[in-house]
Structure 1
Amino acid sequence: MDKSIQKTAVKKASYEDFLEGSPNYRKFEGNRQGKEIFENILSREENLIAMVEAAERGKPALSACISEVETYYEEKQIKEFDLTDNFTKQGLGRMVRTALEPFGYQPAGQKDMPRQMGVKYVTSASTYKLTGRPRLKVVKTIQEVIHE
């Protein structure tokens, strides 16, 4: 009997889901930096888990990875996804909403980012509550390690 853990592919939300579900943000279609933020930061498994955990604690979900988003932004010479622009920051928030929807989370309010985070561009973000019907869930388990 094979005791290894097998991961199955999970259908997380995509950048295309964000664009389709957010007609006001169609201007970000073809925006490579926006797509990279969504796919490589917001949709990364550890960040999704951290955003769900932040939501469960009543904190802004984006607080789980905003430092990484801001660092990515600052490292770019050309600011194609401009975090100094309010519309773009709202688009980032809509991306978070899209990423959390498969887990059944919907926006519940707005809170300031924790001061100790030292954020420069995004100073507040949405909090979330589990109100929808999830098709994905975060599962944490403890498993026995088998040494051969």
Structure 2
Amino acid sequence: MPRTRFAWALSSHLIVKVGDTCYEATMLHGVRKVPLAVAMAGQVLVKETHFYVPDPAAGVAFGESQLCTYEPKLPTWLPRWVRAPLAVALKIRNNNYDFKGAFGLSLAPGRDWAEDDFWFCYELGAGWLRAAGRNVFSNLSHVGETALMAINP
């Protein structure tokens, strides 16, 4: 069976790697799909783990369905020096990154990490595993690095 590759820097970030393509959730971009070289630029790889998944194609379909498509549409009359920072602020405000989850605020009663509207990097990795047939986090309200590191690849 083919494996979907997960690479993450310990206590920092998780990237889902499929061949030379990476899926990640970042504060600036939300969920995005980029080449490996772009995802790893400026990163130090601490650990790469290969997880067995029964249905890799379903994982890829899940990743594709979660991509953030928001692009700010700014008026052309705005000066260039205003457009660039405003575009960044709007992108951060309107992307599908789960700021509450990333900052540990997802421990609120009734919160479901697997809701597909917002993701931070570890939730995206857990959601990818679930979509690909490894539902090992069904009893958790919050998924982080510790939960991902605890499962058998």
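Read-outs throughout are calculated quantities, based only on the coordinates presented, and are distinct from any laboratory measurement. Keep in mind that this is a model prediction, so the values were computed, not measured. Cβ atoms are built from the backbone, for glycine too; each structure is taken alone.
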> Of structures 1, 2, which gives 1.6 when distance in nm of label points 7 Å out along Cα→Cβ at positions 44 and 76 is computed from the coordinates?
Replying inline: 1
>> If you rank structures 1, 2 by Kirkwood radius over Cα pairs in Å, for residues 52-115 alone, which sits at the top with the largest value?
In response: 2
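For mean count of other Cβ atoms within 10 Å over residues 60-67, find whichever of 1, 2 sits highest and give me its label.
Going through 1, 2 one by one, mean count of other Cβ atoms within 10 Å over residues 60-67 peaks for structure 1.
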> 24 is what came out when relative contact order in percent (Cα under 8 Å, 6 or more apart) was calculated for one structure; which of 1, 2 is it?
Replying inline: 1
